[in-house]
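Below are structures written as structure tokens.
A short reminder: the numbers here are calculations on the coordinates, not readings from a lab. As the structure is a computational prediction, the values presented were derived from the model and not from experiment. Cβ atoms are built from the backbone, for glycine too; each structure is taken alone.
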Structure I
Amino acid sequence: MRENPESTAAGADDENFLARPVLVYGPRKAGTTLLQSLMDGGRAMVMLPDELKLKFMERPGWPGDVPAARWFVEEGRSYFSGLFRISGDGLSVEVIPGRGLAGLGPAELDAIIDLEKYVAGLGELLRSGSGDVADLMKRDVGAFMAALRGGRGSAERWGSKEVGGDPEHVTSLFHRSFPAGNLIYLVRQPEFIARAIIMDRRRKAKRMSFRRLLHECRDAQDVVNFGYKHALAGGLVVSYEALTENTAAITGKICGEVGLPPDEVHSKPTTLGETVVVVTSSRQTTSVFRQEKEWTKDLTGREKLAVRLFQAVAPLYYRLKGRRKIRYGDLRALLAAKGY
């Protein structure tokens with residue numbers, strides 16, 4: 001559990017604290033939850049569990065037929081539906097008892113955060129009528145920090161993660177909302193992203209159509225294309241392979257780049273300072289493990305055919321789109337030159 005030293009930092013409403021978040025961002029199955037958990041637990045930053053849902057904000061149709069504040073309270077943090085519900089009057093929030101979060105059981109979570117106090121803050125957000133994305137996130141973070149039983153201690157920053165969506169939209173919205181913030185973009189070999197998604201669907205007994213398989217391969221390649229562009233522009237891009245092969249060195253380097261002190265806690269996954277099994281992990285372990293050597297392992301002939309077919313047609317597909325297919329090896333070489 002996070003310590004509460006006698007000399008605490010400024011309150012959760014400190015604008016400097018709220019204005020300088022660290023966002024872990026990447027596609028599905030590229031290790032965003034792992035990196036989020038690794039960046040958690042240090043004294044200098046409080047890492048909020050789960051996602052911000054930036055990918056849905058300020059898009060066509062957002063926030064639909066409800067006020068932005070209500071949309072944000074119900075949808076703006078993906079853990080909401082598991083822990084809370086809007087009360088009947090539509091102006092306050094209630095706790096759903098007996099629920100855990102991000103690898104923490106109900107008792108562990110209750111020892112860390114006063115959920116009743118948190119939902120009181122969410123109720124204020126709900127009634128605020130605010131429609132500004134940055135303001136909504138800051139109010140949420142302020143309510144979360146105020147509800148931590150140990151306070152935020154000496155933490156000077158907060159962090160969270162985002163997964164999926166259009167990288168151009170997500171990165172642009174984050175930087176406009178938080179000009180002083182830092183974004184860490186995570187990439188992974190596209191064939192392994194496709195494999196991880198396939199295996200996840202299989203565990204859930206969901207069969208993917210051949211067309212869906214091709215779409216997942218395309219989305220995984222788009223991650224590489226954007227990552228290359230983002231890295232060339234000076235953005236912080238980290239490969240999943242480097243992160244899992246040399247965890248302590250990579251998290252230490254990330255800390256240096258985003259202005260956090262190095263800390264041994266960043267070599268093991270934690271949630272709000274407590275050691276956990278990463279909730280999206282395919283293995284029940286608190287250690288960081290490396291991916292399989294071959295992306296073809298355990299895939300059916302049909303699944304392998306879909307991935308290989310996309311590999312064959314991808315250069316032409318992107319050429320017709322007026323773009324270029326970036327080889328993952330080229331992206332890895334670019335990142336290796338930067339130490340990632």
Structure II
Amino acid sequence: MKASHLILAALLLLARPAAAENAQVTIGMVPVLSSAASFIALDKGYFRDAGIDAHLETIDTAGAAMMLLATDRMQIVEGGLSVGLFNSLAQGMPVALTLDRGSSPLHHDLAVRLDLKDQIKEIADLKRRPVAVAGPGSIAIYEVGKVLELSGLTLKDIDLKNISFPQMNAAFANKAIDATLFVPPFGEVAVAKGFAARWLDPDLLIKPHPVQIAVSIVNTDWAKANPDVARGVFRSVLRGAREFCQAYHHGPNRKEVIDILMSHKVFADRETIETMPWQARDPDGRVNVASIADVQDWFIKAGMLNSKVDVNRLVANNFTEVAAKELGPFELVNKASPLKGCRLD
């Protein structure tokens with residue numbers, strides 16, 4: 001090749017625009033079953049397709065990660081509603097609740113000690129009894145408190161214990177507790193091993209419905225500065241959520257979704273994921289504002305919160321509305337599925 005041709009080729013290479021780098025986005029998440037949506041988006045390249053280099057980082061609770069979110073060290077946080085989360089929101093941080101991450105049916109169980117199943121039959125029978133929840137200020141306290149109200153009781157009428165899920169069976173065996181609120185798969189294990197008997201499903205009793213227990217939260221300053229990236233993130237996660245919903249209804253992709261959950265070590269064994277009831281998500285990602293408002297109001301009434309936030313200003317459903325419109329209507333593959341939730345019909 002002549003020298004002039006080499007020079008021309010070099011000039012053409014220099015003139016060619018550099019490939020755009022993917023946007024860097026960090027998502028903090030509490031790894032639970034419904035986290036499958038984000039794991040699917042990561043493993044199947046949905047983030048990459050949207051021009052996003054997503055980093056999923058494990059957090060303990062959404063409330064504990066709010067400072068990381070507010071200071072833009074994380075752009076999105078996924079986790080459960082809690083007293084800590086509402087306290088952080090009341091501080092005026094630049095954040096908004098944007099995407100459903102867990103809602104009815106929840107498949108939570110109010111369970112009683114096996115030897116007490118014939119003694120505890122009415123909600124009022126819990127009065128003065130030791131009842132466990134997995135953490136102080138958690139959504140579980142709201143669920144227990146709402147159920148107690150149906151019989152005119154409050155948390156002050158029971159002996160409330162804070163015990164982690166892995167320790168609850170030992171507490172039943174030692175007769176340290178009479179009842180607890182289980183989430184899958186802990187309830188299934190307790191029943192199978194003869195420690196407890198299922199009693200009530202709070203989800204059937206609590207209003208407003210569907211009960212919202214977990215959300216995605218976005219740094220609004222970041223989203224305003226990077227609207228295309230923010231839309232791409234939520235479109236990617238919603239694609240993953242819809243695949244989760246297909247698997248929830250035992251669609252043809254269920255094995256694939258379980259493989260993804262196993263690869264991210266959300267659960268220790270495959271049989272647990274396969275047999276336990278799955279918590280639902282909304283295929284359009286809609287957040288139930290009425291339920292969130294009720295959770296906050298209940299925490300205030302229970303004396304756990306001092307400040308109230310206007311949730312109508314705090315919830316930003318516009319991100320999910322745009323994502324759902326771009327993806328089109330959700331079509332359930334296994335139309336014969338009798339399961340409620342994770343569907344639009």
Work out volume of the Cα convex hull per residue in Å³ for each of structures I, II, then name the structure with the largest result. II
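Between I, II, which one scores greatest on distance in nm of label points 7 Å out along Cα→Cβ at positions 100 and 252? Could you put the intermediate results ahead of the total?
Numbers: I: 3.2; II: 2.6.
Largest calculated value belongs to I.
I have 0.70 for FRET efficiency 1/(1 + (r/R0)^6) of positions 244 and 300 (r between Cβ atoms, R0 = 30 Å, to 0.05), calculated from one of the structures I, II. Which structure is it? Could you put the intermediate results ahead of the total?
Numbers: I: 0.70; II: 0.35.
Derived from I, not from the others.
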Taking mean count of other Cβ atoms within 10 Å over residues 52-59 for each of I, II, the highest value is that of structure I
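Given 14.5, 51 as the derived value for Rg and Dmax of the Cα atoms in Å, for residues 92-203 alone, which of the supplied structures I, II does it correspond to?
Working: I: 17.4, 46; II: 14.5, 51.
The correct label is II.
FRET efficiency 1/(1 + (r/R0)^6) of positions 76 and 212 (r between Cβ atoms, R0 = 30 Å, to 0.05) computed as 0.95: which structure among I, II? Don't jump to the answer; show the numbers that get you there.
Values: I: 0.60; II: 0.95.
Derived from II, not from the others.
For which of the structures I, II does the calculation of FRET efficiency 1/(1 + (r/R0)^6) of positions 132 and 188 (r between Cβ atoms, R0 = 30 Å, to 0.05) return 0.35? Walk me through the intermediate numbers first.
Details: I: 0.35; II: 0.95.
Derived from I, not from the others.
Given 19.8 as the derived value for mean count of other Cβ atoms within 10 Å over residues 84-91, which of the supplied structures I, II does it correspond to?
II
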Taking -11000 as the value of helix-only ellipticity at 222 nm (-39500 (n - 2.57) for each DSSP H run of 4 or more, over all residues; to 500) derived from one of the structures shown (I, II), identify that structure. II
